[in-house]
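I've put the structures underneath this note.
Read the figures in this text as sums done on the coordinates, not as results from a lab. What you are looking at is a predicted structure, and each value in this text was computed from that prediction instead of being measured. Cβ atoms are built from the backbone, for glycine too; each structure is taken alone.
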Structure 1
Amino acid sequence: MTSDQNLMLYSKLAGFRLVVLANRLGCDADFSRERHDRLIEGLEAAIARIRVIMELVRNLLVRDDECMAYQLEGETEIFGHFTINLLDDLEIDFDTHEYRINGSDWINALTADNSGIDIAYPELAALTKEQLGSLSSIVTEITQETGIPVHAVRALQP
């Protein structure tokens with residue numbers, strides 16, 4: 001990304017953060033406030049990553065440093081995989097047949113009995129527009145405008 005693209009993305013993210021902060025004032029339920037807070041945290045994390053990238057670009061313009069160029073490449077690649085999770089984050093290790101939800105302890109998905117072996121991972125169920133409430137349109141806009149996916153899913157135990 002060019003410096004102009006980084007600055008534009010930074011501006012969009014900061015603008016969306018303000019929109020979510022303002023929208024949070026109208027929340028009347030804890031669940032909704034918590035989703036707003038998670039989105040704000042995610043936007044702040046994205047802003048912080050863009051600031052790091054912008055700083056690396058500025059430093060590379062001043063002096064050509066191969067190590068800094070590799071760091072910039074790595075930061076840009078990491079940012080390309082950035083996702084904001086509003087509810088549950090599911091990690092699955094297919095090699096060990098384990099999973100964890102929201103960074104908790106790993107849980108074995110493998111069970112065996114006299115009928116055979118079963119592997120059961122949790123499924124993800126997306127929140128409906130009604131459940132997301134006023135965040136529904138904001139989440140859609142964030143993804144469309146910035147390319148950052150915002151996931152609002154609940155992990156359903158197997």
Structure 2
Amino acid sequence: MALARILVDGYSLLHHWRELAPGHPRFSGAARDELIHCLTRYGDACGTPISVFFDGSRPKRESAARSTSGVEVLYSRSGQTADQLIERVVHRLRPYGEVLVVTNDRAERETVIALGGMTASCENFVRMVESAMADWQEDLRVHNRRERSRFSRPHAR
């Protein structure tokens with residue numbers, strides 16, 4: 001079955017991806033924006049839609065990054081957790097294909113597996129993203145070199 005969607009526990013991933021948004025607190029808008037930007041690029045490269053969940057209501061200051069067709073950004077309401085939202089989405093998407101949940105919360109991973117989803121630790125997901133982005137960069141470099149050589153032929157006199 002095909003991968004229908006990647007669900008990311010946003011703060012869990014931010015706390016384990018230290019190289020992302022260095023110098024910014026893990027709960028800051030700048031760190032969230034950088035995470036969403038990176039997930040958007042990864043979603044474009046892999047072609048799988050991504051939902052990123054954050055605990056707590058939407059910050060008063062709107063983040064620069066907003067939901068797009070490739071990356072959906074969701075905040076839990078008061079009295080609700082991102083884990084509860086993730087579990088609901090895993091259950092609802094089950095008929096449409098595999099769902100991958102990215103979190104380092106062991107209890108949440110066990111619940112997701114019991115609901116029929118797949119899980120990845122934050123460290124493994126970061127390696128997947130970095131590998132995919134390196135491959136994408138190399139493909140782009142090769143493509144650009146090919147295009148430059150195609151248009152740099154000597155002109156006939």
Work out the source of 34, 25, 11 here, i.e. which of 1, 2 gives that when semi-axes √(5λ) of the Cα gyration tensor in Å is computed.
-> 1
A value of 3.6 was derived for distance in nm of label points 7 Å out along Cα→Cβ at positions 119 and 143; which structure in 1, 2 was it taken from?
-> 2
Comparing FRET efficiency 1/(1 + (r/R0)^6) of positions 55 and 87 (r between Cβ atoms, R0 = 25 Å, to 0.05) across structures 1, 2, the largest value goes to 2
The highest value of distance in nm of label points 7 Å out along Cα→Cβ at positions 79 and 111 among the shown structures 1, 2 is in 1
From 1, 2, which structure was FRET efficiency 1/(1 + (r/R0)^6) of positions 23 and 71 (r between Cβ atoms, R0 = 41 Å, to 0.05) = 0.70 calculated on?
-> 1
Which entry (1, 2) yields the derived value -16000 for helix-only ellipticity at 222 nm (-39500 (n - 2.57) for each DSSP H run of 4 or more, over all residues; to 500) = 2
